[in-house]
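What follows are several structures.
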Structure P
Amino acid sequence: MALRSTTAADLFLQPLARALNGAPRAAAARPYPAHEQAADALPAPARRHAAGLMRVNHAGEIAAQGLYHGQALTARNPEVAAHLRAAAVEERDHMAWCEQRLTELGSQPSALSPLWYAGSFAMGVAAGLAGDRWNLGFVAETERQVAAHLGEHLGQLPPGDTRSRAVVHAMREDEARHGAEATAAGGAELPLPVKRLMHRVAGVMKWVAYHR
């Protein structure tokens, strides 16, 4: 039987199907950052809070997959598309790490993962259609906001939760690098109203994902 090539529909529907049926979202290509950290014994309130924060981070990685898939699909320059696909691979590591940490905490990803993916895919497509400079600029601003958000989480995690802290720290380093690479590749500075809108949308997603 001949194998058909991957279509745009595949890029959207395959990750969405995984989110809907509850199958593992990703297998990490890199080691789990918390593998050297001792198992924690957090009290129940601290464990629930840590799980909420890691659920937010996992939702962010679901959204990142949607963004990068949509942006790569509509990028005009093949080099830009390749850059986006390479960043998406590392974001899959983040997704797997967050999912593993949620399992350790006795919790699970957001029930709204399909929504996070679908909405972000649509935004990624729109960013790509705007042109490669704006596409890369959207990556740079997204990663800047995500790195800042992860820095906040490092301060909000329970003091004894060294395993979640190790995961978040590794993620923040990758996000900062992705943003710097997008800027170096020619990303345009986004208008302030767009940055503010991105921040507000992310704020809604974080609040919802923390609880659901």
Structure Q
Amino acid sequence: MRRSSLLLCTLVACAAAMDEPTQARSRMVEQQLAGRDITDEHVLSAMRRVPRERFVPPEDQRFAYGDHPLPIGHGATISQPYIVALMTQLARVQPGDRVLDVGTGSGYQAAVLAEMGAEVYSIEVVTALAEQAASLLEELDYDNVHVRAGDGYRGWPEAAPFAAIIVAAAAPTIPRPLTEQLAVGGRLVIPVGEFVQDLQVLEKRPSGDLHLETVLPVRFVPMVGEVESQPRSRY
């Protein structure tokens, strides 16, 4: 085979290798998301663009687009794509919204929100994860994401109010500071419970009352920190 042919084959092989994550991402969106009940085109479009393989450990990148969560170290996980999409859809995020992301983890949820045009404030209780996520999000040019290490129970009061709050860890009861940081019309999406968990959505009405909707049973890692010492009240 001539050198030019060898070069062409090499370029084709490289292009195919580079396209593989893009193709896997497209299949994920069509089969796992649009093929179920994710209908928000803004959510689907964002998840087509975010390179999920960058948000998992290198040894697990081949599993990045599977229909399941993956460990990311420090006892934390990256949620399955469907759950990320569902929680984002339930939050009803619009471009320009200020959104609080509690439980940064690898930074994947924050990246999806950023792709939707939100200004994202993301808190992670594990300092090492917060630092890794902040570095990766900066590398990927998500300059509309702000990450800090800290206890998500208290939220980010100086950046409130938020049009949406998404919590990626299960609280035994709904943290009052988070409901207080919701804007009128804002939505808090959070898994609630200990051994049995439900994904819940609270929407703040103009009166200040909270409308509660229970969506489906879920399984998340537990929220840790101040929430563990709080009385078990509704919200």
Structure R
Amino acid sequence: MPTANNTTIIEKDGWVFRFFSPSENPSRVLLLLHGWTGDEQSMWQFTHKLPENYAIIAPRAPYSAPADKGGYSWREIKPGTWGAPTFVDLHLSADRLVSLVDFGLAVTGTDFDRVDVVGFSQGGALALTLSALSPERVNKVAVLSGFLPSGVDELLRPNLLNHIHFFWAHGSEDKIIPIERGRESIRLLKSAGANIQFCKADIGHRVSKSCRYALGNFLSES
């Protein structure tokens, strides 16, 4: 599976992303979306238990986070807009991700209609925005300590997400994104037909060992 020696940093059309393709022809593509202040390196900790047939695209978010924080953000930070990003904030990044995925598919020489997505925190919010905007491009979505951005719920309609399989991991002690917000997000997604596997752990804003194991099983299922 991916290591520092068999992944490649690619720059394309303003994107910077880390890319991995197995030696055999990949049969699936995984998009890894980091959280607030992360980068293209941050999500590789979740690849250790992945099936070997995945090609992986891990982009760096396009906006710099504040200098005192470091890293990157999926939405532009403007004065007076601190807090959880909304659909309006994430819409542009979600639209641009479709083009990035198409480029990654071209690199692998594949023509899959759908990809799997794993997003942590703000990256999870972006994964849900992408799913609501372009559900035909998504097969599986894993949201790790994430939330449904305000405004995305207005896109949801019955059966919109009934073909997408979701995994949701959340800590009951999460002070950054309370688990109650995660549960409300799940309720809204289910109203649009989403099939959701939920993993709870008594931790804060991170992913437990048991939920990582469950995530690996979720992605391994056909």
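None of the figures in this text is laboratory data; all of them are computed from the coordinates on show. Not measured: the values here are computed from a predicted model. Cβ atoms are built from the backbone, for glycine too; each structure is taken alone.
Supply the structure label, taken from P, Q, R, corresponding to percent of Cα pairs over 31 Å apart with the calculated value 17. Only structure P yields this read-out. With mean count of other Cβ atoms within 10 Å over residues 62-69 derived from the coordinates and found to be 15.4, which of P, Q, R does the value describe? Going label by label, the one that fits is Q. One of P, Q, R was used to compute distance in nm of label points 7 Å out along Cα→Cβ at positions 118 and 142, and the answer was 1.8. Which one was it? Among P, Q, R, the structure yielding 1.8 for distance in nm of label points 7 Å out along Cα→Cβ at positions 118 and 142 is P. Given that distance in nm of label points 7 Å out along Cα→Cβ at positions 102 and 190, derived from a single structure, equals 2.3, which label among P, Q, R identifies that structure? The read-out comes from structure P.
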